[in-house]
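I've put the structures underneath this note.
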Structure I
Amino acid sequence: MKIVDNYLPQKVFKQIQKQVTDNNFPWYYNDNVALKTTNEINKNHWFLYHTFYIDYSPNSNFFSTIVPVIESLDAKAIIRVKANMYPQTEKLTVHEKHRDYDFKHKGALLYINTNNGYTIVENEKVESVANRMLFFDTNKLHQSTTCTDAKVRLNINFNYL
């Protein structure tokens, strides 16, 4: 695992941040943050997402927004790029442990806003700090959280080879 603060030049980061927080940016509802390991329904396990790229091709009119990040990854191939918006909750909710895919690849998570939510990668906690990039082994179980001190918790997930 590697953490890089101030990952992007400020101007580039601000453009991405402005785009994904714009009122006209399309978000889509999903009632399940990660595959559930139990039949228990948790009302705080929903989120909004926007898929920039999937199945080896762009999937969004806003794809060009994240190209500078993709270029910085030195990736052989991009698998998926997905923005996540977790709603504020009264009490911090930790989501289910999961792996994004069942095959070996790399992962990076760009935090869009600072809040008290975090990511856990095999029991190591990484705080949500704007313009922080987390590089991690996607074969390791990881999990996300909501936040309690901001309206939403925003990040962009990059899966690549």
Structure II
Amino acid sequence: MACQIIDNFLPDKEFSKLRDVILNPNFPWNLAPIVSNQEENLPITGSYYFTHQFWAGFQIEQESQIFAPILNEIECKSIIRIKANLYPSTKTIIHHEDHVDYPFPHRGAIFYLNTNNGLTVIGDNEVESVENRLLLFDPSVPHHSTTCSDDKCRVNVNFNFF
């Protein structure tokens, strides 16, 4: 599966509803002290991020219903994981190390909640973080994220599915 980018993916009302749930001061984020793998060699400011698991295996968070418009549109048959990511800003953009989400072919999507100069890098493709953009790709192919340097943070939602 090649990369596919869809801008203005959700209608404004649906996008605002989803964004307001996740970019809320009371939203529960969890510290992830490693971005890609145990061997990563990153500056301390880019060596961590925050996550929120909406769906992993059979566990589902109540607020996961906000993803129904996305899941219906991408023709998701079975969810592997839905996870929000928040990368704190750094002075300069830091590229994290390549990783694969799972070691088997499957479908993936990244939904961007804010516009900033951070990237998703898949091979030679650099996908810019633009709010309400959806990136479709095979996350079993090596890829990586970056921090941003022009906003407080970079926030997206990662979907792994069949």
| Where does the value 3.0 come from, among I, II, when distance in nm of label points 7 Å out along Cα→Cβ at positions 2 and 18 is the thing being computed? | I
| said: For distance in nm of label points 7 Å out along Cα→Cβ at positions 122 and 146, which structure out of I, II has the highest calculated value? | reply: I
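Computed from the coordinates by the stated procedures, all read-outs in this text should not be read as laboratory data. Owing to the predicted nature of the structure, the values given are computational and were not obtained by experimental measurement. Cβ atoms are built from the backbone, for glycine too; each structure is taken alone.
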